Structure I
Amino acid sequence: MKYLKLLLCFIFPAFTFQEKEWDKRLEEMKFVDVQQLDSTIRIYLVYATPHNFMNETVYHGITKAWLHKDAASKLVKAQQLLKNKYPDYSLMVYDAARPFEVQRKMWNLVRGTKNNYYVANPAKRGGRHNYGMAVDVTVVDGNGYPVDMGTVYDFFGEEAHTNNEKALLDAGKITAEAYRNRQLLRNIMRRAGFTSVSSEWWHFNACSRDTARKKYRLIE
């Protein structure tokens, strides 16, 4: 087994055995696979693919959307609220619990640029994703296609902001459909117990930053 591991590390040098065990580690840390609570919630972990702002896969060994049970129960409630209003619609998770090592990598890429506003500084113990208490979501239709939200996920710019959406609509920077869809998403997430942020239409917190740091375990 020792020689097999060495051989595999040589063949796949970008993947350590520690990275490959993240699903197992998160389960052992008592985080919850949200699809085990509600299989109708769709999952597309953007950072488990190279199709993200870093242009590389940074989630090695994370194949499920993990959350602390307190956040996971709220997400299930949000899904139920959405289904009650639009039975064919579903929430789709782009990101959930995030290892602190990934947070450091993300910060190093934006540090010193205008985009550092969008990534939590690990020197400040990171953000709520690093405690399994934040989730990035959108709404998909009955065919599994994301509805219009005005921008793609992880768009760094004012069009993704939520504090000036009426002005964005009036200026033609987002469509009326995107405006309505954002209102829908925020409404159900807030009713389920999440709070939103001003810079990202997709990001929702299940608790305050102080509460996360005092009450929950950092994923490292």
Structure II
Amino acid sequence: MAPMPDPIQTARLVTREVRNGARDGEPTKIAVARREYKADREDVWDALTSAERIPRWFLPISGDLSVGGRYQFEGNAGGVVERCDRPESFAVTWEFGGQVSWLEVHLSETGAGTALELVHEAHVDPAMWEQFGPGAVGLGWDGGLLGLGLHLGGAEPLDPEEYQAWAVGPEGVAFHREAARIWERAAVDAGDDPDKARAAAESSVAFFTTPPEAAQER
């Protein structure tokens, strides 16, 4: 994996927000992550939407990436491309484990590059939210935004095994702890109980930083 800056400072490059919403008459939780990249908007757009470039920073992808098409990330989520407004925004469904949620990405130009806003909305599973809070999706996207930053900075394609080794090592744990701390604060700002939000943040860190072999032994 390419060298990267201090994990704490890297985690702080993302601002995080939690909102309460509703869709189809049912309550939702909305996780919002924002980060600025020192790259022009067309380059960021291409990195996010090109089937050739996406695996270099995220996961292998297959399917049809045009509007109405269905895509699938290897070993992860799939869904339908609902909207595509190049180079400003796109929207897709995010389908995993029998559940459907909704993802939007917005890009805007800044004086220093491009601001990315990621919005992930999901119906509320009270037990899941109490156990993991926004970290259930938020920490996963933190890893994605990290990988995108490395890619846009010219790093070699991301090796999943190297990333996993980093994630469970000291730097990866520090990165996830700091990101989870900020998600915790965002959840409290949205109305969550502080003690429950703290416990959920700790659970989400454990989930993302436990080696697969240790998780299987539980």
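Given a computed value of 0.45 for FRET efficiency 1/(1 + (r/R0)^6) of positions 55 and 111 (r between Cβ atoms, R0 = 30 Å, to 0.05), which structure among I, II does it belong to? Computing FRET efficiency 1/(1 + (r/R0)^6) of positions 55 and 111 (r between Cβ atoms, R0 = 30 Å, to 0.05) on every structure in I, II gives 0.45 only for II.
One of I, II was used to compute Rg and Dmax of the Cα atoms in Å, and the result was 17.8, 63. Which label is that? Of the structures listed, the value fits I.
Sorting I, II by relative contact order in percent (Cα under 8 Å, 6 or more apart) from high to low puts II first, with the largest value. Using the calculated result 2.4 for distance in nm of label points 7 Å out along Cα→Cβ at positions 23 and 103, pick out the matching structure from I, II. Source structure: I. Highest-scoring entry among I, II, by distance in nm of label points 7 Å out along Cα→Cβ at positions 151 and 207, is I. Structures I, II were shown, and helix-only ellipticity at 222 nm (-39500 (n - 2.57) for each DSSP H run of 4 or more, over all residues; to 500) at -12500 was computed from II.
Any read-out appearing in this document is the output of simple, stated calculations on the displayed coordinates, not a laboratory observation. All of these numbers come straight from a predicted model, not from anything done at the bench. Cβ atoms are built from the backbone, for glycine too; each structure is taken alone.
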